[in-house]
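Structures given as structure tokens follow.
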Structure 1
Amino acid sequence: MALTVAQDITPAPPEDAMPHIRGARNDAFSFWKLPENWRATVSSMIESSEELAEHFLFERYLPEAQRRPPAGIGAYYRIKRLIPESLRHRAHSLAVRTRARQGFPNWPCESALIDFWREWLRTCLELVNTRQAWHIAFWPDAKRCCIVLTHDVESPIGLKRIDAMADMEERYGFRSAWNLPLAQFPIDWNHLAGLQARGFEFGAHGLSHDGRLFRSAADFRHLRPLLERAADEHRLTGFRAPSTLRRADWIARMAFDHDSSFSDTDPYEPQPGGTCSIFPFHLGRIIELPYTMPQDHTLINLLHRDPLQIWTLKAQWIAACGGMVLLLTHPDYSGSGCRLEQYDELLKRLADFEGAWRALPSEVAAWWRRRSAMQLWVDNDIPHIDAADTAGGVAVRLDSEALTLRR
């Protein structure tokens, strides 16, 4: 697969460039977790595969200026509270409908990266002169795919709607994560502790929806410690940037365990783009969990589309590839009335996915780190996984994986 990889000239963040953590790799060998017996034979393919993968994962196919929040975003947030919500939605809808669309990444499904993973594996198998092999399954206990439910709470109204959505999820055997702006409105943490005791999870959605965190190096230096202290006070280990405004190298240095500020493909956000990935990956010391399902706000308020139809089709495609169905909804938009009924129907359909691992973001991040540290050794066609913690690790034949079967 020939690609000219664009040079990454993103200005340095307040600290050094993107950190490289020992063992945290995004190369194809690490993605597939192939037998270590093969490493020397395919070593020439490994380094180049990481460069090409990160061309997608870190959005380096975009010009440098498009890998940061738009220049005018600050002006918008200064007047946002003065504009009625219905008028904001109409203006945003018009803006995204008239915005010049780039041809890449495609929406709602983009297969460029998984096509590369498959092609790299085919070449690797040819190099080691075999048509079949073992690898460490993508999900614990060789589950076929992964389902993760997340929500961003944007207002006190959304906060009041958490219970109804959480109760609904619980009826179908799911638990979800709720991302909260930590300084925008009062939060009853005692009430949320009850939801935590039931298995739900909470994360940081910035301090407030004002577009400041990644606007400039000075803002980041000032706001980052405030955000991290507030998150630590409430033991929040996950992060998603408000409005998914992001700078990859800056997020990589934040004191969070996992992040979900990137999509696999989303041309409709204020900062459009996407990682092309329906699997987790390493972003410095953080595990990145891209949201892989179209946002409810986008479908309902911007495109005026039926969310259930598109959600179902995208979830089926991801599951057929063995990937991670990571949903991002807002109780502000989907927490009442007919939208809540649609969410109920989506949960019903997701609950029918056979062999799916229903997981919280923290659980997926922990698993991906654990899997990354595992090594697979094969002797006389007998696989053995070597690691300090092998919990959930299972060696399976490549021809049993959905990703190798799906075309």
Structure 2
Amino acid sequence: MTENFDEILNGLDKYVKKISEIKDIFLANLVMLSEIPSPTFGEEQRRDFILDRFTEYELQNCSVDEKSNALAVIPGKTGEKNILLCAHMDTVFPVKVDHTVAIQPDLVTGPGVADNGVGLAALVTLPLILKNLDLTFNSNIILIGTARSLGKGDLEGLRFFLNHSKMTINNGICLEGVRLGRISYSSIGMLRGELTYKIPEEYDWTRFNSVGAIVNMTEMIARILEIPLPRKPRTSINLGSVEGGSSYNMQAMKAKLKFEIRSESEEMVESLATQISSLADEMASKTGSEVKFVEVARRKPGGTDFSHPLNTRAREILNKLGIKPRFSPSTSELAAFIDKGIPALTMGITSGENISEIEESIHIQPLYTGLAQIVAMIQAIDGGFCNAN
């Protein structure tokens, strides 16, 4: 246990140098993890790889729980506190996508390397990093590769662990591949939803205004964009994906819109969801088609204050490393910690490009700095420097 926070800051340059010495092992873990397809609800192969790595490092309690999370513990000297590090195992890419990863001198490219291959590689390489730095802690370090996080998974894996763990979690760190300098300590209100417009097989195409699913979905989008949004609380509606139709000469029988409502106010999120649901009911009544509104995921606003010692120490570590902190609210795993009242933050590890695209890439050189910040944050929490008064 470090008695002075300045000791942690002064050791950062050494951490960066020592971590760079195991570059090949980190990159090997990154490539192998990223080349295993891991869509939401289909993370088993990636989970087993992570568990094998945990077992090789002879960690304690290597196991899989009922929700397919991969778990292990680095035992502390006293074990009085528990620090949880997590990284989500699932990606947005289906199994049929070619998951081949290419390595260039300072670039790694492939589906999911940034979101969240780097975070998982950090998780499974951390025991070796700590050994190489000759660091031990009083706290138990719990490592968890979380399943069912994205989309309809709705953080199911991490929520299950936090709800059922017999170990009291004192602090959490969510590992995300990008972007180095990111500090997320709060969550805004959020609702992810899907609108599906489906024309029944027996539909009467002779009725007035029978224009197909795409045109009517376009009308609904226009109506959504007409909904007035307040400046305060800050609120937005993001239309993320539209799907519909099959060919040039066919009337579209089905169309789907994926959208996300974000607001600093939970009440505003609920109000907008109600308005969009009413639009769906109105369109169904007007056209005689089946129009469904489905809520996929929801987050409540919350988190720690900007001045909380956990966030202050994170800023100080990044400043010492010469990295400008970037503050942004999160809707990822952090929300599960917030719901349980556990002080936590999300940190990015490196820089990247083409996020969520097939040619997703991360830069290698910043990795060492990003991993050094994670080690320093664990030290700061373990040393009691992140405790609120």
Structure 3
Amino acid sequence: MFNGVDKTKKGSQQLIKETNIRRIFILVSQNDGISRAELANHTKLSPTPISSLADELISAGLVKEAGTGNIPTSGRKPIMLKINPGGGCIVAADLQETGFNIGIFDLNCRLLNEYFVNLTDYDHLGSSLTESISKSIKQSNYKEKQLMGICIGAPGIIDRKNRKVISSTILPIEKNNNFYGELTEAYPDAKIELINESSLSAYTEKEYGRATAGINNLIYIDIHTGIGAGILINGMIYEGSDAIAGEFGHISVDLNGPLCKCGSRGCLETLASIPALIENIEGETGFPTQIINKGNIDEKFSIVAKEYRENNKFAAEVNIMARYIAYGINNAINLINPGAVVIGGKAVELGEKFLGEILRTLSTIGLNGNKETKVILSDFKGNPVTAGGAKYIFNSLF
């Protein structure tokens, strides 16, 4: 019923019908129980087509009748309609250097199961994704025909027209890797999207963030191995004319700084990413033995973050990182004037002291009019890439 296929070439009556059935489904999804009479009132459609379209959604398994509602009079109580969570599913994946997280969501965009799949050879990404999706569907007691959409989040520059990752400092993936084509061949009726992971994280903040409720213009800064940004304008993901907007890590804040792989100097990625912080600490103060023995940067950083939060150790190096980030944020605020800037990724582990140093620096720079922009740490619990991917697919379909 909803497979993302372009409907504009269909007859006008069919198009009107599908538009109305989407309107009804959206209204049902936005309410914890709504009657046919209320649907008629909201849509201005007469009761007969409302009943017919609602019955079609029920037959498709997307909507269910869920008891009776209360009315102020003594008349017949209306039968309430709700989304049938088991009527369909959405799968979202978060590509990482050594594999991917894959999550399956019901029609309420509630996470049912998520796990990590190790991948040693990215040439097999397409087959690995296909197998994992099939496994997730079966384990969650769905049928493959109930799969409504797939969203793949990837760190890097994405060719949205040809649906390929064309450049990534994180993923060991070749430009000619056609995993998207393998997915469309395996699941021809599902809506499939390939989107930058930071953009999906920004979408999650719009949809689920408590501090960003009602803010449709925001920037999500993802600080990890690299530094990316997801940008939302008027509630929509902004990707730029060639889908490479959001390269926050390549904002230069020091023209005499270290050479970046992009060819510029003093990029935030060379000065304020997690690897840059670890390198700075190793070069300036040295690590205690328990940190030196950790070969993994994430493990080293987690120890640094804990020591910084609890004992104020490595404060000099972390505060330098915070000030660089603040200057990058100030540039972004001056350019876009968002309602909020959300800091996410591994850097969230540094906590409120890290945010405080960013805010302190921002208070001394920038335009007065832009000081109203909220700058906060993400408080989303869970994987923002898969959660945003599932919600993006749901909203695109309905």
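A compact table of results
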{"read-out": "Answer label among 1, 2, 3 for the case where volume of the Cα convex hull per residue in Å³, calculated from the coordinates, equals 140", "value": "1"}
{"read-out": "Ranking 1, 2, 3 by mean count of other Cβ atoms within 10 Å over residues 256-263, the structure that comes out highest", "value": "1"}
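Coordinate-derived values only; no laboratory data. What you see is a predicted model, and the numbers here were worked out from it, not measured in a lab. Cβ atoms are built from the backbone, for glycine too; each structure is taken alone.
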